[in-house]
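**Q** Below are structures written as structure tokens.
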Structure P
């Protein structure tokens, strides 16, 4: 269901909450945030790996509504991986939402009058915002200089270690590419912007990152892992032989 040209996003959300009273308002707001994205004031962005808030890792897809090149300051200072929403006019119970960036979204996170972060919709305060703390293991590098965030990032407030060992998909040809997701586009845009973004993760790197998480997870927050990646239709060369040629992703 989409909003009409004359209907505000607030009106749409309130209409959905009224129409489906058996659905918790937390679910309605979360669903709309995920499909609409969030705009961030500069004061709501992280200091990347030098700060106190866990930054967005782009662990498999971009999920964003705009490419990195159009995110402005949010491309230089990453937004948080997730946000926790509470309170507001709908009395939201604590709700965790994965961040999708959209500079033109009617949803916006900024500092309120008290200095705390607030989520607003169409200019009206909607919820208080909490941010995930920087885990200690993100502050430690692998022996080769790669970061834990790049190799074994965590989501769900640190609970799940997300191991995308193949950050590319082979469902494409010389003149066509599957449009089901943006995994290949996400790899290309990070490379284009000069960001570290490993396409094929060596087993040794993954194991070393897991050892660092086990050693420095002082909050004991990480309890599960997902092992995933793009589709493989032929073969995958060792990471050291990876060239980024069309066998893996279109140029």
Structure Q
């Protein structure tokens, strides 16, 4: 194994529950295979991830256990490749404004189609129109959460560029050096990541969708996403407003 090549692929550190424990390691494994294939570009990977998520939504519309579980697996593959695009761009040192835009819009659109499909299937089962409203509320809260996060990240990068007296080409991030940890430090990191499960971050929802689809509990899943994302929106709106206000000082 080329350890230097692996080090350059471990270019982004994450402590969110599901990305840290599954999505990031899986995306690195994929990048180890395709990282030097010239025709595999970050934007093409984003397109592939988007198509996988659309395919998962289509499968969720079929109220059959095999199709639903197949949809959950396809959605997980879409989530993995959603991480591959950024890993690949940082590995090649080719992040772009278009890639940032494309990835952000893809996330918003595909979460809407995913929850709409799950909401429709739950509605046809339960004959409860409220489930359609709940699905829409969860999708909307996710979209606004993502939108406000992007605004704050952009403001932070502009402030950083200004402080460094650099041209604000704000999305050309190439990642950082991977940490070197002892076994005890890796164990502490693992516990810290597991401890983030209660936050129900956007990427963690791929885990929860899989769990609830396998358990065949679609209404409970929709209510969980709507409640957690609405609560997160309220908290993060305050925190991000405060953070943005600091840039005006």
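We did not get these values from a lab; they are worked out from the coordinates using the rules stated. Here the structure is a predicted model, which means the values were calculated and not measured. Cβ atoms are built from the backbone, for glycine too; each structure is taken alone.
**Q** Compare mean count of other Cβ atoms within 10 Å over residues 140-147 across structures P, Q and report the one with the greatest value. Display every interim value, and only then the final one.
**A** On the way: P: 13.8; Q: 17.9.
Once mean count of other Cβ atoms within 10 Å over residues 140-147 is tallied for P, Q, the winner is Q.
**Q** With Cα Rg over 2.2 N^0.38 Å, for residues 92-219 alone coming out at 1.38, pick the structure among P, Q it was computed from. List each step's numbers first, then the result.
**A** Numbers: P: 1.31; Q: 1.38.
It must be structure Q, since only it matches.
**Q** Let me ask something else. Have a look at P, Q and say which one yields 1.00 for FRET efficiency 1/(1 + (r/R0)^6) of positions 20 and 196 (r between Cβ atoms, R0 = 25 Å, to 0.05), as calculated.
**A** Among P, Q, the structure yielding 1.00 for FRET efficiency 1/(1 + (r/R0)^6) of positions 20 and 196 (r between Cβ atoms, R0 = 25 Å, to 0.05) is Q.
**Q** Okay, moving on. Among the shown structures P, Q, from which was the value 18 of relative contact order in percent (Cα under 8 Å, 6 or more apart) calculated?
**A** Values: P: 18; Q: 29.
Of the options listed, only P reproduces it.
**Q** Something else now. Looking at structures P, Q, which one was Cα extents along the principal axes in Å calculated from, given that it came out as 54, 47, 35? Please report the intermediate quantities before stating the final value.
**A** Details: P: 54, 47, 35; Q: 58, 49, 39.
This value belongs to structure P.
**Q** I have -6000 for helix-only ellipticity at 222 nm (-39500 (n - 2.57) for each DSSP H run of 4 or more, over all residues; to 500), calculated from one of the structures P, Q. Which structure is it? Kindly include the intermediate steps, with their values, before the conclusion.
**A** Numbers: P: -6000; Q: -25000.
It must be structure P, since only it matches.
**Q** Given a computed value of 2.2 for distance in nm of label points 7 Å out along Cα→Cβ at positions 52 and 204, which structure among P, Q does it belong to?
**A** On the way: P: 3.8; Q: 2.2.
Considering all the candidates, the number was obtained from Q.
**Q** Out of P, Q, which structure matches 2.5 when distance in nm of label points 7 Å out along Cα→Cβ at positions 28 and 236 is calculated?
**A** This value belongs to structure Q.
**Q** When FRET efficiency 1/(1 + (r/R0)^6) of positions 44 and 156 (r between Cβ atoms, R0 = 25 Å, to 0.05) is compared over structures P, Q, which one is greatest?
**A** P
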